[in-house]
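Asker: So, here come the structures, one by one.
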Structure 1
Amino acid sequence: MQAGKVKKYVILGHSAAAISAVEAIRSHDPNGEITIVAAEKGLAYSPVLLTYYISNRLDRKGLFFTYKGFYQRNRINLLEGISAIGIDPEKQLVELSDKNKISYDRLLIATGSSARKLRFCDPDLPGLFTLKTIADADGILAHSSSKKDILILGGGLIGLQSANALAGANHKVTIVIGSSQVMSQNIDYQCSSILSKALPERKFKVLYNTSVTQLESFSDKLQATLNDGSTLSVDMVIAGKGVIPNTQMTKGSGIKTDWGIIVNQAMQSNYPNVYAAGDVAEGEDFISKEQAVVATWPNACLQGKTAGLNMSGKDIHFSSLNGNVTGIFGKAIASVGFSGKLQEGYSETKFLNPLTSVYRKLVFNEVDEIVGAVFLDAISDIGVVRNMINNRIQVPEHRRERLVRGPIRFYIP
């Protein structure tokens, strides 16, 4: 770029990573031209709040985290209801679904992810839903208002939170889980066992080690065939079987992808002026140093900020650290870093209060650095643990028992 030339920033996507990038760009470059290409119409909203929306604990306005003045104040050209269908990194052009093309000096791909489609049925089967967009949530609300039997596929956060949102006198909820525990991607088996004890109290029927092999319309119902040959007749199905990064616009572009778009610590792809952030980006994991997609809201915000600063001339590096904090079934759960099945060479220290069901686990690597945690119901110090992981704090074995019991106000090595 010529010195003094106004930069043209194009951002594909319109959620956490995109908005964080805009704010970062404007903090460093008040004059650049910013265009956001948004597949959905309307203001930016938080998909992680959709389960609260379908439970009527949050109204529609509560989903949005931007306002009309935000776009005016930051001089953003917002293209609504338009998707990117192709990218030419050599010519620095983005092809749009309305058949127009826009040029860029810096491009950020922050297109997020989509719900994984089921392979054993028609994805457009009436009564089958996912929960990733406002349109999905509106469909669930409309359909569930007159239906009783609901089948949830998946024991992850989306599946459990959807079940929690719809449970009540008017709905009979069955959850089908392929593994032997809930939230297998977030917490360990012991923590899951404690959490599972809250499920029957919510009038759920939970089928563990079970999968659906076929789903089809049957009369005015949906019939699900299970892996043991039995069938379930239900009014609607909500699939929470994970997500897939939205990388389709990069096909044939030369931009390197694996599960997501491969980026370095600056959020750059193999083309230095093409960046990616959020659920679509596959960046370096802070602990393992391997490439990974970390599909969490905090990670999307931090990756978006990193990308925006670097796009506007800074030199900032960032590595993802997996983690989540949520409340469900009256329980508070927090995890960070390695939180599931114990890795080879690692060790763990646990604490369980049988009277209160408080459960806490800390994970350590071969050189005594804390690398992970799972907390159930006593989670206020999870931020301290995250900082300890980021700072590679070493904890000798004789100090771990006191540490895991908490609370952890600070730690001096």
Structure 2
Amino acid sequence: MDKIVIEGGHPLQGEIAISGAKNAALPLICATLLSPGPHVLENVPDLRDTRTMLALLESLGATWSRDGDTLTIDTSGLNNFEASYDLVKTMRASVLVLGPLLARMNRARVSLPGGCAIGARPINFHLQGFQQLGVRHQLDQGYVDASVDGRMEGATICFDIPSVTATENILMGAVLAKGDTVIKNAAREPEIGNLVDMLNGMGAKIKGRGSDTLLIKGVTRLKPARIRVVPDRIETGTFLIAVGAIGGELTLSNCDPALLPSLYAKLGAAGVKVREEKDRLHVARREPLRAVDIKTMPFPGFPTDLQAQMMALMCFSNGLSLITETIFENRFMHVAELHRMGADIRIDGHSAIVTGTGGLRGAPVMATDLRASASLVIAGLAAEGITEISRVYHLDRGYDDLVGKLSRVGAVIHRQPA
């Protein structure tokens, strides 16, 4: 199993091109199931998760090819409605085939999903929503077995709390339902807007993009689409935070500055300067870090997927930070690894109290999930000495060539077989 080795203390200088967003690409890949024919997806990152999703579509009868960052997916040969445990167990987003399969084949058998161990993340919102659309389901030996007689029936669905994957799944099912569907308290993340754009480009009729209420007028058929995956705001934020930790100056290209307003505010308060252009960001840190408090919230609040990275950053400040996690209950597993590097962090329920020590020391550490992996990379970049990170397969799920991108802007980092 590979590990990443980092020699800390080298400021970052240069330019990094941001890849397409994992959390946008996965639902777009699933949406191709809704209509037979060749779909073209541009700016698709080459990740373990995108490869897993493509393997899942292959198992359902689809074919695909990749040319650089452009995917062509043909779902004309769809002949299977079962997403097996072997493919689904490593990636929670696999549950997103449920809606498209029900819409196109009236049947879906999908293994209960896996992924990072950051909390329960049940799919009850998905199942309750589909039940309101007329779907019958049962849990059978670890699988959701769902079916509907003919087309689903439009309904008004109100989520107790905004759920990104439930919003996406119900949205994909509802576009081919009879009548009108209203999703209230829908998640508002930019990746959902990307999915709405693709579905509307296929002939769907969806209003309310970017709001917490989506109105879907069902249609009888859709056509293949061509869509560009939005830039990855979490990758963008990770590099911004990395500069905050180690210093230097970076330009991030091929990004969307409008996607991270809450992060810019926190970085500015901490002493990290971010300047926005049309599709570029310039970031620099030349002054001591100040401690700031963080509370994760659904978009447009502070992203839970950047909480671990900000915690690593706050270890290098000279002050007290309160970091509160409101989305996932188990998202502090990286704290034990930061402790190994000399961090002073105390957990109190859903909050972490970080006493900045001004620095950390390199140590052997172990990644526990995708974003925790990124936090350890940031800590290692700015720590004194050598940091070795094991179980880095988590990073492969969500960051396209992270080691290569960092090494090209001055980081002393490499990947080696364990």
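Taken together, the values in this text are just the output of simple stated rules run on the coordinates, not laboratory data. This is a predicted model, so every value here is computed, not measured. Cβ atoms are built from the backbone, for glycine too; each structure is taken alone.
Asker: When mean projected area of the Cα convex hull in nm² is calculated, the result is 22.4; to which of the structures 1, 2 does this value belong?
Answerer: Value 22.4 for mean projected area of the Cα convex hull in nm² corresponds to 1 out of 1, 2.
Asker: Please compute distance in nm of label points 7 Å out along Cα→Cβ at positions 21 and 269 for structures 1, 2 and give me the label with the greatest value.
Answerer: On the way: 1: 1.0; 2: 2.3.
By distance in nm of label points 7 Å out along Cα→Cβ at positions 21 and 269, the leading structure of 1, 2 is 2.
Asker: Where does the value -5500 come from, among 1, 2, when helix-only ellipticity at 222 nm (-39500 (n - 2.57) for each DSSP H run of 4 or more, over all residues; to 500) is the thing being computed?
Answerer: Working: 1: -5500; 2: -9000.
Of the structures listed, the value fits 1.
Asker: Which structure, out of 1, 2, was relative contact order in percent (Cα under 8 Å, 6 or more apart) derived from, given a value of 21?
Answerer: The structure behind it is 2.
Asker: Given structures 1, 2, which gives the highest value for distance in nm of label points 7 Å out along Cα→Cβ at positions 109 and 341?
Answerer: Details: 1: 3.0; 2: 4.6.
Largest one: structure 2.
Asker: Name the one structure among 1, 2 that mean count of other Cβ atoms within 10 Å over residues 213-220 of 17.0 was derived from.
Answerer: Numbers: 1: 12.5; 2: 17.0.
Computing mean count of other Cβ atoms within 10 Å over residues 213-220 on every structure in 1, 2 gives 17.0 only for 2.
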